[in-house]
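Read-outs: derived from the displayed coordinates by stated rules, not from any lab. What you see is a predicted model, and the numbers here were worked out from it, not measured in a lab. Cβ atoms are built from the backbone, for glycine too; each structure is taken alone.
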Structure 1
Amino acid sequence: MIFWTRRRMLGLAASALPTWAAPGYAQTTWPTKPVSITVAYAGGGAIDGLIRYCTEQIQKRHPEIVFVIEYKPGAGGNIAADAVARMKGDGHQFLMTGSSTQAANVSLYKTLPFNPEKDFAPIASMATVPYILVVNPARVPVSTFQEFVAFVKSRPGQLSYASSAITGRLAGEILKQRLGLQATFVPYKTLAQVVSDIIGGHLDYAFGDPQGYLPHVRSGRLRAIAVTTRARIAAASDIPTLAESGVADFDVSAWLALYGKAGMPAFAIQRFNQLINEVLEAPEGQAFLTSIGLQPLLGKPDQLATLQKRDTLAWAQAIRAAGITIE
């Protein structure tokens with residue numbers, strides 16, 4: 001939920017030897033077999049682009065490393081996380097996920113089949129995902145956020161909205177709670193499905209990552225109303241923030257990160273962290289992130305662990321205040 005810059009990440013206090021780094025492994029070479037990455041999102045979007053860019057760049061530098069990527073979207077990332085938690089670990093099993101799975105879901109769902117802290121080893125934070133609020137202009141003929149609020153309030157309970165991401169749903173629920181809006185949330189598994197339905201006139205508005213919506217905003221089929229982060233985003237600097245539009249202190253974004261299965265040897269954790277950071281710290285990596293609407297969020301494993309703990313508490317407070325639960 002909290003928007004973290006690289007400077008803030010570097011300022012996080014270092015922790016002692018984490019319990020998720022398993023000592024005692026004599027082997028120090030990694031990897032020794034194909035590296036398995038289970039992605040908690042559907043293919044084809046910005047997140048898919050990010051993990052593929054990273055693995056392709058790593059393979060260019062280290063041709064001996066082989067990656068096997070599998071997609072298990074759904075249930076706010078819980079399906080993928082549960083799959084990795086159940087795997088037999090040998091230092092080569094990883095989860096590409098985000099703050100919804102690792103920080104928000106524990107407060108959203110009554111039960112989880114895994115423990116977000118105990119079942120995974122933090123490897124590397126990668127990027128933050130800002131969200132944009134878009135409308136179908138044929139169904140919601142507004143141009144500003146103030147007009148949007150007035151339109152929704154004039155039709156209590158009549159409008160529907162969607163997001164394929166838990167954080168996008170939370171942005172919508174928090175906005176409804178703070179402004180007294182009444183609209184029906186429709187859950188979707190993939191961003192592509194949301195985009196198709198809002199363009200097709202089956203939804204009124206939606207929250208999602210910029211890469212999925214901006215091409216349709218530019219074509220005129222959708223209209224961007226606001227971004228959910230505290231600051232405007234580089235990919236669409238003309239879109240105002242919700243805070244600018246009158247919703248004080250509104251700042252909702254997600255972060256993306258790589259985790260390993262708990263018990264992973266420390267040398268594997270440090271090596272994969274180094275490989276990811278080398279790719280995304282490079283000027284080409286920074287430019288790639290901007291091109292797909294993401295913002296860099298790099299750091300060490302212990303900084304990711306601290307970020308996860310802080311956002312777990314922050315989301316718990318926000319979710320309680322908004323009265324949101326998922327069965």
Structure 2
Amino acid sequence: MSFSAERFSRRRSLAVTVISVNAVIALSACSGTGNPAADTTTATSTAPVPRGVVSRSEAAAVVDHYEEVNAQANKTQNAELLGTVEGGQLYEQSKADYRFFPTWPKRDQAYYKKAFTYRDRSYYIPEGQSWFAVKATASGSKDQALLVFDKTTDRRFKMVAAIYSDSTSQIPAIDTGNHGLATAVAPSTRVGALAPDQIAGAYEDLYATGGKNAGTQLASTTATRTVLKTYRERTTYKNAKYATLHWETAQPTRPRIYALRLRDGGALVVFPTAHNRMEQLKDGYIYKGYIKLVPGSQQAVYNKTPRVAILDELQGQALAALTPSGKPAVLGVEYRMVDSR
């Protein structure tokens with residue numbers, strides 16, 4: 001993953017035709033104290049102290065290790081190396097970035113290779129979970145990001161999500177009232193209008209119908225307005241005379257949802273999302289035989305053959321705030337094309 005990758009995704013429209021590392025951090029629930037407060041204080045009560053999967057100092061070491069390995073992997077687009085510290089939807093997107101890398105301008109390639117760090121970090125470690133979150137700002141950016149690290153079956157921590165909030169949005173305050181620990185929210189727990197596991201369906205409805213169904217439940221944000229603009233332009237985009245354009249909700253490759261309770265009683269949700277984008281020649285032009293849709297630079301990475309229909313698969317990750325009252329707000333989202341056929 002690269003900080004620059006997030007910026008590239010915003011600049012590039014989804015109308016696509018248009019040091020070696022020898023050490024691996026592998027922490028378990030019993031390593032260290034697992035208690036963020038234990039870095040600075042000693043418990044005086046005999047009551048059991050709630051524990052997270054790591055302490056703050058251990059979490060910091062995980063992030064530091066990720067920065068080092070990510071920097072090395074990005075230099076040579078080494079997906080295997082990156083896979084030792086990255087997973088989830090984020091890894092699916094990073095692998096797509098590596099495939100697209102040769103198509104980028106030299107300036108963008110150089111920027112992608114440039115190492116970066118996460119600064120102004122705040123750690124949110126929920127009790128009894130295999131994961132923790134970090135709010136941070138990447139060097140060279142003013143936008144806040146929420147990072148999620150989860151422990152995999154081989155007992156390694158990997159970054160599984162990294163979502164930058166839109167420049168007009170701030171990540172709301174997370175509740176750490178449980179002895180300094182955060183509190184996880186179950187994906188099926190309704191918070192106000194929706195549960196965490198319902199947000200992706202509402203967001204994808206914006207693409208599929210322009211927000212006529214579940215999408216009506218979402219607040220207006222930069223993320224939702226961008227989708228609605230894309231939906232409206234389906235009848236006026238540059239190939240509209242010859243082709244139709246529509247979107248269908250798809251299954252995320254990595255479906256796990258992460259949610260933390262907010263101070264106001266709401267929930268901050270990191271959720272996977274996905275859709276297929278279908279562009280197809282209108283019947284009259286299909287029968288003429290000599291008109292074909294020409295794949296764009298990203299589509300051509302997967303299939304460069306001109307054809308009568310192009311189906312793109314896009315895998316995404318997003319950040320949303322649910323409130324006890326009011327509509328859920330999608331604070332940031334990004335997609336990568338992982339296939340085109």
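Suppose you compute mean count of other Cβ atoms within 10 Å over residues 141-148 for every structure in 1, 2: which one lands on 19.9? Considering all the candidates, the number was obtained from 2.
When percent of Cα pairs over 30 Å apart is calculated, the result is 39; to which of the structures 1, 2 does this value belong? Checking each candidate, the match is 2. Identify the structure, out of 1, 2, from whose coordinates distance in nm of label points 7 Å out along Cα→Cβ at positions 245 and 301 was calculated to give 2.0. Structure 2 accounts for this read-out. Given a value of -7500 for helix-only ellipticity at 222 nm (-39500 (n - 2.57) for each DSSP H run of 4 or more, over all residues; to 500), calculated from one of 1, 2, which structure does it belong to? The correct label is 2.
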